[in-house]
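Each structure below is given as C-alpha cells.
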Structure 1
Amino acid sequence: MSRIVVLGVRHHGPGSARSVLAELDRLQPAAVVIEGPADADPIAHLAAAEGMAPPVALLAYAPDAPQTSVFWPFAGFSPEWQALRWALAHDVGVRFCDLPSASVLARVTEPPPRRRARPVDPIAELARAAGHDDPERWWDAVVESRTLDAESPFPTLLEAMTELRRDAPEEDVWEQRREAYMRRTLRAVLKEVDGPVAVVCGAWHGPALAEPLPPAAADTRILRGLPKRKAALTWVPFTHARLASSSGYGAGVDSPGWYDHLFTAPDEPVARWFTKVAAVLRERDLPVSSAHVIEAVRLAEALAALRGRSLPGLAEVQEAALAVLCEGDPVPLRYVTNDLVVGERLGSVPQDTPAVPLEVDLVAQARKLRLKREPVGRRLALDLRRDTDRGRSQLLHRLAVLGIDWGTPAADDVASTGTFRETWDVRWRPELAVAVIDAARFGTTVAGAAAARLVHDAATATDLVEVTRTVEKVLLTDLPEALPDVLRTLDEKAALDVDVVHLMTALPPLVRAQRYGDVRGTDTAALRGIVEALLVRICAGLPAAVTGLGEDAAREMRTAVDGVHAALALFNEREDLARWTAALRGLVDRRDVHGLLAGRIVRLLADGGVLGHDEVARRLSAQLSIGVPPAAQAAWVEGLLSGGGLLLAHDQELVALIDEWVTGLAEEDFVVVLPLLRRTFGQYSRAEREEVARAVGALDGRQAGPADEAVDDRRAAPAVAAVAALLRGAR
C-alpha cells in the first residue's frame with residue numbers, strides 16, 4: 001500500500017478544503033506535508049494560537065531590504081490552512097515542503113527567466129473534456145459545490161493531472177526545482193514516521209509527488225546552484241480583497257466572500273446567502289422583503305436544475321439576485337459584489353507573533369488611541385483641541401512620513417477656516433505590514449523612526465522647497481526633537497539658493513508650519529527667524545526676478561507672489577507685511593514687468609488698501625489705451641481680475657472701462673482676447689458672475705434679471721393664450 005496520499009487541491013477552494021478535512025479524518029495520517037515555504041516550519045505552530053484568525057499570510061522579507069518581500073496567503077476556506085489546523089489540533093507532525101523563502105526572495109531580485117508557458121490551463125482542459133466552456137464554473141460545480149457524501153475527488157484529479165502532464169512540455173527550471181524540493185522534504189518525512197503521509201498541494205504538482213518517487217540523486221542535481229538570500233518570516237493579517245483575482249494575486253479567486261460563505265454555512269447555503277444579500281440592500285434603503293428572498297432562492301435553484309447542477313453556484317445566485325432582489329438594476333448588484341461576493345475581512349495574528357519593534361510600538365499606540373485596523377475605509381474627523389484626536393493626528397502624520405499610508409488627508413465635510421480640524425480617510429491594507437518593516441530601519445518606535453526619517457529627508461532633499469515641506473511635517477508630527485537639525489539644513493540650503501522663485505515657494509510651508517505649531521503648542525521661535533530672513537532676501541531679489549519674463553514664467557511668478565502674499569497675511573506680522581508691500585509698490589510703475597504680473601500686483605495692492613479705486617481705474621485706463629497691443633491688454637486685465645470678482649462687481653467705473661474696451665475691439669483682436677477673458681471669468685463663483693452681470697446690465701440703466709418695462713399686451717397675447725390653454729388642459 002502506498003504511504004504517500006496526494007490531496008491535489010485548488011488553492012483557496014472551499015470544496016477542496018472540505019474534502020481535505022474529510023480525507024484527513026478518514027486517513028488519520030502520521031504526518032501532513034503542505035505546499036508552502038519550507039523555512040516557515042518554526043512558526044507553523046502559531047496557526048493554532050489564540051488570536052490567529054484568517055485571512056492571514058506568511059510574509060517573507062529580506063532584512064537588508066524589507067521591500068523585497070513575498071506573501072503566502074491563507075483564507076479560512078484554503079485547503080492548506082485547514083490541513084495545517086487539522087494537524088496542529090490532532091498533534092500530528094506538519095511540514096511545509098516548497099522551496100524556502102530564502103530562494104524565492106533571491107529569485108524576486110533576479111531578472112525573470114525565460115519561462116516556457118504551459119500550452120493549456122489544466123483546469124480548462126478538464127472542463128473542455130467535460131463539455132464546459134467555462135473552467136471556473138466547471139471546477140466550482142464538480143469540486144467547490146460538491147457535497148461531502150460524494151466520493152473523494154482526489155484519486156480522479158490525480159489521474160486526470162497525470163494524463164495532462166504526460167503530453168505537456170517539460171517544466172521550466174524553477175518549477176522543476178520546486179517539485180524536486182517538495183520530493184526531498186517528502187523523503188525526509190517518510191523516514192521520520194511510519195504511517196501514511198498526506199500531501200496537500202496544488203493539483204498540478206500531484207503527479208510529481210506520487211509514488212514511486214524518482215531517485216534522490218536526480219533531485220539533488222536539479223537543486224544544485226539554488227540561489228539564496230537572507231530572509232525573515234512572520235505571520236501578518238491579510239484581507240479577502242487581496243485574495244481576489246482582481247487584486248493581481250496570481251492564485252486568487254474571483255469570489256472570496258462567496259467561497260467563505262460556502263465553507264462556513266452549516267446548511268441551506270443558498271437561502272442563507274440571499275438573506276445576507278437582502279441585508280446589504282436594506283442597509284442602503286432598498287426595499288427587499290422576505291418574499292423577494294424566497295423567490296430568489298427558487299429562481300437560483302431552478303437555474304441550477306436547468307443547467308444540470310446539483311446546487312446553485314455563484315452564477316445562478318448572482319443572476320437570481322439581479323432579477324429578483326435588484327429588479328434588473330445592475331447598480332445595486334455592485335453592492336452585493338463588493339460587500340459579499342468579494343467581501344472584506346481583515347485577519348489577525350497572535351501578540352507573540354515575531355514582529356519588528358516598530359510594529360509592536362505601532363500596535364500599542366493604536367490601541368491607546370482607539371484606532372482599529374480595519375480593511376474597510378472610513379472617514380475620521382479630528383478636533384485637534386481634544387487630546388485623543390490630537391494624538392491620532394500626530395500618529396497618522398508620523399506614519400505618513402514613514403511611508404505607512406494608513407490614513408490619507410481628506411477634504412473636511414464641515415466648512416471651517418480654523419486650524420483645529422483635520423479629516424482623514426483611514427484604511428488598513430496588508431501591504432502596509434511590509435511598509436512597517438521597511439520603516440523599522442529608522443527606529444524602534446513610531447516617534448523615533450519618524451524623527452529620524454524627517455532629518456534624513458531634509459538632509460537628502462534636492463531643493464529648498466522640499467526642506468520647507470519637511471519643516472511643516474515636523475510641526476504636523478509634533479516632533480520638536482527633529483526641528484533643530486531640519487532648520488540647520490534649511491538655513492544652509494536657503495543660503496545657497498539664489499532663485500527668488502524657489503525662495504518664494506519655500507515661504508508658505510514655513511508659515512503654515514508656524515500656524516500648525518501654534519495650535520499644537522510647539523515652540524516655533526527659531527522658525528520665525530528663518531521666515532523673516534527669507535522674506536528679506538525675497539524682497540531684495542524680486543525687482544530683478546520680474547524683469548523681462550515670458551508668459552509661462554510670468555504665470556509661475558504670479559503664483560509665487562500670490563503664495564507669499566497669502567502667507568504673510570496669515571503670518572500677521574505688520575513689519576513683514578509692510579516690507580513686502582513696499583517691494584510690490586516698487587514694481588507697479590515699471591514697464592518691463594509682464595502685464596499678467598503687473599495687473600495682479602495692482603489688484604493685491606488695491607485689496608490691501610494701498611491703491612484706491614481712482615488709482616486702479618487710472619492704471620487700467622492707461623493699459624487699455626490704443627498704443628497697447630490687445631494681447632498685452634488682456635494679460636493685464638486677467639492679472640487684475642484674477643482672484644475673485646468682487647472688485648469688478650463693486651466698482652462701476654472699472655466695469656465701464658472694461659466694457660468699453662471689449663466692445664471696441666476689432667474682430668480679429670476679440671478672437672485673440674476671448675480665451676483669456678473666459679479663463680478669467682471662469683474662475684469666479686456663480687454668485688460673483690451674477691454680481692458682475694448686474695453691474696454690466698446697470699451700465700445703460702437696465703438691471704440684469706426680470707425687466708421692469710411695461711408689458712406689450714398685443715405682443716404678449718398669443719403667449720398668454722397658450723399658457724392659459726395648457727393650464728386648462730386644452731389641446
Structure 2
Amino acid sequence: MARTTTRPIIIGISGHPGVGKTCLAISLINKYSPQFTNNCLFMDMQGDRKDPPSAEDIMRRIILRYHPTQPLPSDNKKLAKLYRVVLKSQKGILILDNVSETKQVKALAPPNSWVMIVTSRKPVKITKIVAIELEPMETLESHTLLTRWAPKISPTIKEVSFICKGLPMALELVGKLYTINSSMTPDYFTKRFVEVRKSFGDNEKSDFITGIRAAISLSYNMLPDQTAQVLKRLSVFPASFTANAVSFICEDPKGLSLTGLEKYGLVQYNPNTARYYLHNLVKSFVKPLLGPGERNMTEKRLATEFMNVLENTHNHIEKGGKEAVKGFRLFDMEIENIKAGMEWSKKYSKKDKEAAQICSAYIENGATLISKRLSPSECIQWFEAALTSAKQLEDKEAERKHLLSLGSQYVLSGKVQEATNILQNAVTLCKKEGDDEGQRTALQHLIRLNLQGNNHALTINYLEESIELLDSGNDVEEFKLLAQLTKACAQNQEFNKAAHVGEKAMEMISVNEDKALALALFHSLGISYMKTDESGKALQNLELALNLCQKVPNHPLKPELFKLTADATVKTGDVSSALKTLLKGLEAIRKEKNLEAEGDILIQLAEIHIQNQSEDQSFAYLEEALNLSKKIKDRPMGGKVLWMWSQGLAKSGNFSMAISQGVEALKIYEEINDPEANTIRTQIDKWSGS
C-alpha cells in the first residue's frame with residue numbers, strides 16, 4: 001500500500017472472488033475521507049451479470065445522486081459532459097465495485113478532485129491507474145484471521161485454513177459458522193468441512209473458489225430449514241434490498257431468518273444505507289437450489305412489491321418539494337429491483353393475467369419517472385410491453401396512457417414514423433373515449449413532430465384540432481396555438497390565412513408573456529402582409545419583431561428582420577428610412593461579427609441605391625461586399641455581388657464593364673451549379689449583341 005501514499009487519482013484492486021477486494025476498497029475510504037470531505041459514492045457494477053450496467057447507466061445514477069430532479073439528456077456525449085460537470089463541482093471518493101471490464105469504467109474517470117477505486121477480477125487498464133493485485137493470505141495471516149472469528153477452532157486450524165486457500169471470505173464464513181455451532185468439537189466440525197470439500201472433487205490443488213463453495217455449502221447445510229428457504233429466495237434480488245422487501249418477498253415476516261443469515265455471514269449489511277446484499281458467490285450457489293415453481297412465485301412477489309414501491313415513489317413526486325426529492329431517491333435506490341419486477345411481468349404477461357396487470361401498472365405509476373431515469377431504448381421496451389398488456393386486459397384507460405407515453409418516447413428517440421403512428425392511434429382512441437386531455441397531449445406531440453419535420457400542412461391540421469378542443473377561458477393557450485398556426489400557415493405559403501389567424505392572435509396578445517412567441521407572431525404576420533401587398537401592416541409588425549429581436553444579442557432572426565423591415569419600408573415609398581434601417585442593421589451586425597449577414601446587408605444597400613439611381617454609392621457597397629466575400633471565401637456571395645454590379649453598370653449604359661463583370665459572375669454561378677447561370681449567360685449575349 002506504500003504505492004498509494006502519493007494520493008493517486010485512480011486505484012485498481014484486482015484478484016480472485018472472495019479475496020477481500022471490496023473490504024480493501026472500503027478500508028481505503030477511511031484513509032482518504034479526511035481529504036475528500038467524507039463524500040463517498042459506492043456503485044455496484046454487477047460485473048457477474050450477462051448485461052451489467054453500461055458506463056452511461058452509471059453516469060445517470062451518479063448525476064442523480066446529486067441532482068435527483070435533473071433532466072437527463074438522451075445523447076451519450078451530452079450525458080458524459082453533464083457527468084463531468086457534476087463531479088467537477090464535488091470532491092470525493094468513487095468506488096466502482098465488481099467491474100466486468102475496462103470498457104465499463106474507462107469513461108467514468110472523474111476529475112482530479114476525486115479518487116476512483118475500482119475492484120475487478122482481472123486488472124483494469126486505465127491510464128495512471130495504481131494497480132493492486134490481491135493475493136490469498138499467507139498461512140500465518142489465515143490462522144490469525146480464523147482465530148479472530150473462531151478462537152476455539154485452533155486444534156484443527158491448519159486443516160481448515162488449507163481448505164479455505166487463504167481467502168478471507170471462506171475463513172470468515174467458516175469461523176462464524178463454528179462460533180454459532182461451538183458445541184461441536186473442532187475435530188467433528190472439521191471432519192464435516194472436509195467431507196463437504198471432497199464433494200466438490202478430490203484434487204487438492206483445485207482452484208480457490210472451491211474453498212469458498214465448500215464454506216458456503218457447509219453453512220447452507222447447517223441452516224434451519226426456514227432460514228435456508230429464505231436464503232434461496234434472496235437470489236431473486238438483482239441488487240441490494242431492505243428488510244421490509246425480504247419480509248414480503250421471501251416470506252420472512254419477523255425478519256428472523258434475515259438476521260440469522262447476517263450472523264452466518266451469508267448476507268452482508270450496510271449500516272450507511274440500511275440495506276442488505278448477497279455476495280455473488282453465495283447467490284450463484286443458492287440460485288440453482290430454488291425450484292422453478294418456487295422461483296416463479298418469489299419473482300411474482302418481487303414484481304408486486306416493487307410495483308407498490310413505484311406507486312409510492314409516484315405519490316411522493318406528486319406532492320412536490322422535498323417529498324419529490326424523496327421519491328426520486330427511493331426510485332434510484334430500488335431501480336435494479338424495479339427493473340427485475342418489470343422484466344418478470346413482461347415475460348409472463350401473455351399467459352398470466354396478474355402479470356399483465358402488474359406490467360401495465362408499472363407504467364401507469366412510473367411513466368414519468370421511467371422516462372427521466374432509463375435510456376430511450378429501455379423506455380420504449382417497457383412502454384410497448386405495458387401497451388400490449390393493457391390491450392390484452394381490454395383496459396382502455398391504461399391503453400390511452402401507454403399510447404401517449406410510448407408516443408412521446410418515440411418522439412424523443414427521433415423515430416418519426418413510429419411516433420406518428422402511435423400518436424395518431426392515441427388521438428383516435430382518446431376521441432372515441434371522450435378523453436379531451438389525452439387528445440390534446442397527443443396533438444401537442446404531433447405538432448412538435450411535424451414542426452421538426454417541416455411538414456407544415458399536417459402541423460396546420462393538428463393545430464386546428466387543438467384549438468377546437470380548447471376549454472373556454474383558456475386564453476393563454478389559445479393565443480399560443482393561434483401564434484403557432486399563423487407561423488405554420490406562413491411557412492406553408494397560405495399567406496391570406498396566416499394574416500387572418502394572426503389578426504385573431506393579435507386581439508389576444510395582452511395575455512401573452514412569452515416574448516419569443518410574440519416575436520414569431522410579428523415575424524410571420526410581417527411576411528404574410530408583405531406577400532399580400534399590405535406594406536403598411538407588414539412594416540408595423542416587422543418593426544415590432546425587430547424591436548424585440550434587438551434586445552437579444554446574436555439573435556438568429558436579427559439580420560433577416562433588418563432586411564425585411566427595409567424592404568417593407570421601400571414598398572411604402574420611404575427609401576430614406578429604409579436606408580437608415582439598413583445602416584443601423586449594418587452597425588449592429590458588425591458588432592456581433594456576423595460577416596455573412598454583413599455581406600447580405602451591404603448587397604441590399606447597394607440594390608436600393610441602384611434602384612434609386614445612386615450608382616457611385618451602390619458600387620462602393622458592392623466593392624465592400626466583394627472584398628468581404630473573398631475574405632470569408634463565400635463564393636455564392638461573390639457571384640451575387642458581381643452579377644448585381646454587372647446589372648448596375650448596364651443600367652448606367654456601361655455595357656463593356658457590365659459584360660466583364662457578368663462573365664466573372666457567370667464563372668462562379670457555373671462553378672456552384674446555380675441554375676441562374678442560364679439567365680446570366682442569356683443576358684450577357686444580349687448585351688454583347690447590342
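Here, each number is a calculation from the coordinates, and none is a lab measurement. Predicted model only: the values in this text are computed from it and were never measured. Cβ atoms are built from the backbone, for glycine too; each structure is taken alone.
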Q | For helix-only ellipticity at 222 nm (-39500 (n - 2.57) for each DSSP H run of 4 or more, over all residues; to 500) computed as -17000, the structure of 1, 2 it came from | A | 1
(Q) Once relative contact order in percent (Cα under 8 Å, 6 or more apart) is calculated for all of 1, 2, which comes out largest? (A) 1
(Q) One of 1, 2 was used to compute distance in nm of label points 7 Å out along Cα→Cβ at positions 46 and 94, and the result was 1.9. Which label is that? (A) 2
Q) Where does the value 2.1 come from, among 1, 2, when distance in nm of label points 7 Å out along Cα→Cβ at positions 286 and 302 is the thing being computed? A) 1
Q: Compare mean projected area of the Cα convex hull in nm² across structures 1, 2 and report the one with the greatest value.
A: 1
